[in-house]
Structure 1
Amino acid sequence: MLSIEEIEDLMDAIQIRVIQANMKGQLDDLLKLMGMDDLLQPHEETLSFKDGKLLIVGRSEVKEREIRIIADSEGIERDRIECFLEYEGVKTYNFRRLQYNPKYRVVLFGPVPHSGEGKNDSGSIISELESTEGYPRVIRLRSNEQLKITKSNLHDAFRQLKAENYV
């Protein structure tokens with residue numbers, strides 16, 4: 001039997017794993033593995049069209065034209081890609097227009113400022129979208145644990161979405 005302190009440490013570790021799984025889009029799998037799939041709630045899938053837009057947001061060394069080519073190479077139509085690659089412009093981008101908007105299926109984030117229109121009390125606009133009902137699914141594009149838009153992580157994200165039959 002564990003002590004109260006050991007239980008608290010275990011709960012902290014579990015909380016970190018749950019947050020990490022959620023950020024990677026693997027929360028459902030983790031909860032099923034833990035036998036807690038009864039905690040699963042309906043996702044935004046009912047809120048957006050499977051053939052909706054994929055919005056890529058953040059500073060990018062990869063040009064919009066290249067992003068569309070990568071999407072096309074992974075079986076995602078180029079016209080489904082919408083890009084907002086202006087780092088400073090993200091501060092005034094109206095993310096609220098994405099809430100309960102079935103036109104948007106996924107938002108893929110690269111580096112963005114923490115502050116932004118509609119972030120409310122969240123630490124960042126990304127956290128706000130992840131934690132607020134009605135927003136499209138969020139994927140954080142990472143390279144070496146940093147937010148970064150690369151050809152490689154775009155390929156990976158598009159492949160993952162296709163493999164899940166999400167797009």
Structure 2
Amino acid sequence: MRFFGRVLAASLLLTTIGCDRVTKHIATTRLAGTPGYSYFGGFLRFEYAENTGAFLGLGSTLPDWARTGLLTLGASAALVVVAVAARKLRWSGLPLMGAVLFFAGGASNLIDRVIRGSVVDFMIIGVGSLRTGIFNIADVALMTGVGLMLLAGRDKPADPVPN
């Protein structure tokens with residue numbers, strides 16, 4: 001079972017990174033310089049954006065040296081922490097899937113940041129004026145990974161309070 005879990009984790013990692021890289025390439029070649037596309041009555045929109053900041057552009061106004069340090073070194077450190085925790089604590093099931101998705105999304109966005117200096121974003125969902133910020137597949141993987149790790153952590157019984 002351990003071998004199967006490792007194969008599944010490796011497959012999830014590579015599939016997630018591959019899907020993100022391919023969709024970002026398509027967004028760059030097909031959406032850049034266009035007004036974008038809207039589907040399902042505007043519920044789903046595709047438009048090209050380069051995000052120099054983090055989630056929803058946070059930190060994009062920082063000086064280059066601070067933004068690079070925080071978003072490249074900080075993201076790298078977070079990926080290492082999650083990978084080490086998953087390995088040392090021998091995560092399996094939901095926590096491992098969450099860690100793999102978090103790592104894959106973070107690594108793919110980190111690749112963009114190192115190569116381009118920004119992250120390619122291209123999707124927006126919502127109804128009327130209630131909309132998400134612009135995001136990509138790696139962002140979905142990151143958020144899903146965090147959600148799975150939190151959900152899995154909730155299932156553990158609390159430590160008894162010492163007297």
Structure 3
Amino acid sequence: MRRIALLLVLLPMLSLALPEDSNQPIQIESNSAQRNDRDNTLVYEGAVRIVQGSMHITADRVTVHFVDGEPERIVCDGTPATYRQQQKANAAPIDARARQIDYHLNDNLVVLTGSARVEQEGAVLEGARITYDVEREQMQARGDDTDRRIRMVIPPKQQPESP
């Protein structure tokens with residue numbers, strides 16, 4: 001049962017991270033960056049790497065969409081785009097990957113699309129699309145048009161070692 005509950009909080013962008021992460025500087029590296037004031041976007045391209053404390057994002061391209069000068073949506077595209085973050089000290093990090101990781105900040109919604117996979121401590125959820133509503137703490141996974149199936153792996157509970 002613990003492993004199933006664990007899958008409900010797997011997506012790192014949506015849930016609590018280490019408290020010290022938010023106090024760390026955000027470091028962004030890429031081959032290029034371009035701001036478009038007409039479209040209200042900022043685009044990083046080429047081996048994009050974003051680090052803030054225990055949070056690590058890699059992507060081929062990251063697009064930040066702004067509304068009234070504030071980031072409203074962050075789209076990470078890659079082959080795959082990856083996200084890793086540790087939520088608690090002494091806990092295994094959460095790993096997520098997909099061809100696209102789309103984070104709607106105002107709606108507290110994260111959508112992983114294209115070979116989406118979320119993993120922590122051996123628990124795995126895979127599908128064509130995984131959506132997580134942060135506020136409601138609800139996750140939904142679905143397959144694609146050709147294979148509507150998802151895949152979930154729940155590892156066995158660790159048994160205490162015998163003396």
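Taking distance in nm of label points 7 Å out along Cα→Cβ at positions 39 and 79 as the criterion, the top structure among 1, 2, 3 is 1, with the largest value. Which structure, out of 1, 2, 3, was helix-only ellipticity at 222 nm (-39500 (n - 2.57) for each DSSP H run of 4 or more, over all residues; to 500) derived from, given a value of -10500? The correct label is 1.
With respect to relative contact order in percent (Cα under 8 Å, 6 or more apart), the largest value across structures 1, 2, 3 is given by 2.
Coordinate-derived values only; no laboratory data. Here the structure is a predicted model, which is why all the values come from computation and not from measurement. Cβ atoms are built from the backbone, for glycine too; each structure is taken alone.
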